[in-house]
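K.L.:
Pasting the structures in now, so scroll down.
Rule-based calculations on the coordinates, nothing more; no lab input. Computed from a prediction, not measured in an experiment: that's the story for all the values here. Cβ atoms are built from the backbone, for glycine too; each structure is taken alone.
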Structure 1
Amino acid sequence: MLRFHHVNLGVPEGGAEAEAQFLVDLLGYRRLDPPAEFPSARWFEGDDGKQIHLSEDPEHRPAARAHVAVELGDGLADLEQRLEKIGYPFTARDTMDLRVVFCQDPAGNRWELRGTVSRN
């Protein structure tokens, strides 16, 4: 059975810690200890077991359209409030029962954060 395991995101040299803070503090990923054969790697895992790996790249150029999309369900509303509180730039739109928030991480990689439309 084909199953998604991880995505490896590029970050500029020296940018891994800012990226780690975005993943852990905003999105709720956990830090993992990478295998010994990858001592400089940064690995993170979500509650669903899916992982994000970071690779520093001296020639990092964020893609114009490529992005990572993650489902947050009802948790998207809380994340939106945290983003607003700290002044983190994002855009949002609703389509039927789906709310989608778009933002860029500190390395300039695009994120599509998907959740349910709040009915407050």
Structure 2
Amino acid sequence: MKKDEAVYIISVAAELAGIHPQTLRIYERRGLLNPYRTPGGTRRYSEKDLDRLKAIQALTQAGINLEGVKRILQLETAVDRLQGQLDEIKRELADARSDAGASLSSLPDILRPSIQELLDD
């Protein structure tokens, strides 16, 4: 089963998370959870949703209100997205350096050490 595959009905998800099903509905109304809905409107939760529930519980148990929890989760999502972008930029930079290094052989011998030094920084 994939981590984002929505398979648990609300009663099972609530039991697995150790909370009341009504709490799940409250979290959904507050924008903390967005479970999959079947064509008939039944909520289905995934392992990813259960992980998010654990994070919500940890934050609320630490004394953070639901609006604060929502903001923290939004910021974590933004950080993850930015980290992905940064990783991609690092890969592109490494590729560009590699390509530039491969092109060094076509430069005159007198320029090669200076250019190599710039690439090594």
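K.L.:
Looking at distance in nm of label points 7 Å out along Cα→Cβ at positions 6 and 110, point out which structure of 1, 2 has the largest value.
P.N.:
Numbers: 1: 2.5; 2: 6.9.
Between 1, 2, the highest calculated value is found for 2.
K.L.:
If we compute relative contact order in percent (Cα under 8 Å, 6 or more apart) for structures 1, 2, which one ends up with the highest value? Kindly include the intermediate steps, with their values, before the conclusion.
P.N.:
Numbers: 1: 26; 2: 20.
Sorting by relative contact order in percent (Cα under 8 Å, 6 or more apart) in descending order puts 1 first.
K.L.:
Looking at FRET efficiency 1/(1 + (r/R0)^6) of positions 14 and 86 (r between Cβ atoms, R0 = 25 Å, to 0.05), point out which structure of 1, 2 has the largest value.
P.N.:
Values: 1: 0.70; 2: 0.10.
Checked 1, 2; max of FRET efficiency 1/(1 + (r/R0)^6) of positions 14 and 86 (r between Cβ atoms, R0 = 25 Å, to 0.05) sits with 1.
K.L.:
Mean count of other Cβ atoms within 10 Å over residues 30-37 computed as 10.0: which structure among 1, 2? Don't skip to the answer; put the middle values down first.
P.N.:
Numbers: 1: 10.0; 2: 15.1.
Only one of 1, 2 returns 10.0 for mean count of other Cβ atoms within 10 Å over residues 30-37, namely 1.
K.L.:
For which of the structures 1, 2 does the calculation of log10 I(q)/I(0) by the Debye sum over Cα atoms at q = 0.12, 0.14 Å⁻¹ return -0.46, -0.62? Walk me through the numbers on the way to the answer.
P.N.:
Working: 1: -0.46, -0.62; 2: -0.59, -0.69.
Label of the source structure: 1.
K.L.:
A follow-up question, please. Taking -21500 as the value of helix-only ellipticity at 222 nm (-39500 (n - 2.57) for each DSSP H run of 4 or more, over all residues; to 500) derived from one of the structures shown (1, 2), identify that structure. Don't skip to the end; give the middle numbers.
P.N.:
Values: 1: -4000; 2: -21500.
Here the read-out was taken from 2.
K.L.:
Comparing structures 1, 2 by distance in nm of label points 7 Å out along Cα→Cβ at positions 22 and 54, which one has the largest value?
P.N.:
Working: 1: 0.9; 2: 2.7.
Answer by largest value of distance in nm of label points 7 Å out along Cα→Cβ at positions 22 and 54: 2.
K.L.:
If you rank structures 1, 2 by distance in nm of label points 7 Å out along Cα→Cβ at positions 38 and 62, which sits at the top with the largest value?
P.N.:
On the way: 1: 2.2; 2: 3.6.
Answer by largest value of distance in nm of label points 7 Å out along Cα→Cβ at positions 38 and 62: 2.
K.L.:
Which structure, out of 1, 2, was distance in nm of label points 7 Å out along Cα→Cβ at positions 78 and 102 derived from, given a value of 3.9? Write out the running numbers ahead of the final one.
P.N.:
Numbers: 1: 2.7; 2: 3.9.
Comparing all candidates, it corresponds to 2.
K.L.:
In addition: A value of 1.00 was computed for FRET efficiency 1/(1 + (r/R0)^6) of positions 70 and 94 (r between Cβ atoms, R0 = 35 Å, to 0.05); which of 1, 2 is the source structure? It would help to have the intermediate numbers written out before the result.
P.N.:
Numbers: 1: 1.00; 2: 0.45.
Going through each structure in turn, the value belongs to 1.
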